[in-house]
Structure I
Amino acid sequence: MKILEDRIRKDGVVKPGNVLKVDSFLNHRMDVSLFREMGKEWKRLFADCPINKILTIEASGIGIACIVAEQFDVPVVFAKKSQSINLDGEMYTTKIESFTHKKTYDVIVSKKFLSADDHVLVIDDFLANGCAINGLIELIDEAGATLEGVGIAIEKGFQQGGKLIRDKGIRLESLAIVESMNDETGEIVFR
């Protein structure tokens, strides 16, 4: 998606350790107009799917997922990274390792918000090694729901996540795929 690639080139910052910092428009300060265009594109790409729920993980995926859900006119469910006193009832749970935070989280979704009747589109901001997406897929499988596909804003094509997801036969639509990054020059090459 050219508008996203252009924005990454303009405002993205390449940091050591294969980190692409896009907090000025994607996952700290959010450009809702850009999100709207991204949502329209995923709506176009998944128009043939009977999606009735968007699933993401807290926190960075929530804003994008909400705009996408608006395009599909369906609710968003986000997997929580911690138990809280306002969560009650039975939960689907899995463990997810964060590439960015170098931490493993127990991730939970209430069983009342994800069921076998659901046709789910997973939305997230980044795909690197695929841990978060695989964890969300585990939750969908545990619920007996149908995974219709995965929408990713930025995929790091030089890391294994995209290949692992596609090798499972899962439909993956990434709006920008970074082929390589150079933290010395700041250069970002897209697939």
Structure II
Amino acid sequence: MKTTRAHPVPDPGSHLLELKHVVKHFDISGGLLDQLRFESGRLTRQRTTVKAVNDVSFAIAPGETFSVVGESGCGKSTLARTTIGIYPPNHGQILYREERIDNKSAQAMLPFRRRMQMIFQDPYASLNPRKTVRQTLEEPVVFHNPAISTDQVEARVAEVMSQVGVDPKWVGRYPHEFSGGQRQRISIARA
């Protein structure tokens, strides 16, 4: 895994997101019986660990472009999921606007969920094939703004579709009716 940035390293105190020595390992040993081995006349217990993310540190300033690149299976998606709190890190700290978020409960993370979103690499797999674009884009708008009117929801959906370059007249279409690039744009609009 390799990180790249379009701008110089930001000054401390101006970070939008900062990771400090983040580690995420997964125990894939299975149950107790899966872990037991008979070796040299003795019964031993062996655990198997996958080291998906090992000591990753970086800082991103507001407006900065930052990339994480690497071959399949190197930990990019695990790093993203750990960063937004889907997976808790085994070690290290994650700070959003200088506030530590890796140790917060699911309830305490709700305000941050409104400001941090993932855009998945495979847009077809991340979009529900049974939902229209309207339904897909309305869901986060209503979730994050429960008091919003129906007209405001429709206006917001049309606005984000225009922003990402997808014709708002296509809100009634399903994901399979779009090209891969258009599906990626819809995923960005949803985020």
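What follows draws every value from the coordinates through simple rules; no lab data is involved. Because the structure is predicted, anything quoted here is derived from the model rather than measured. Cβ atoms are built from the backbone, for glycine too; each structure is taken alone.
A few comments on the model shown:
- Entry that produces 1.07 once Rg/Rh (Cα atoms, Kirkwood Rh) is calculated, selected from I, II: II
- The maximum of distance in nm of label points 7 Å out along Cα→Cβ at positions 81 and 153 over structures I, II, that is, the highest value, falls on II.
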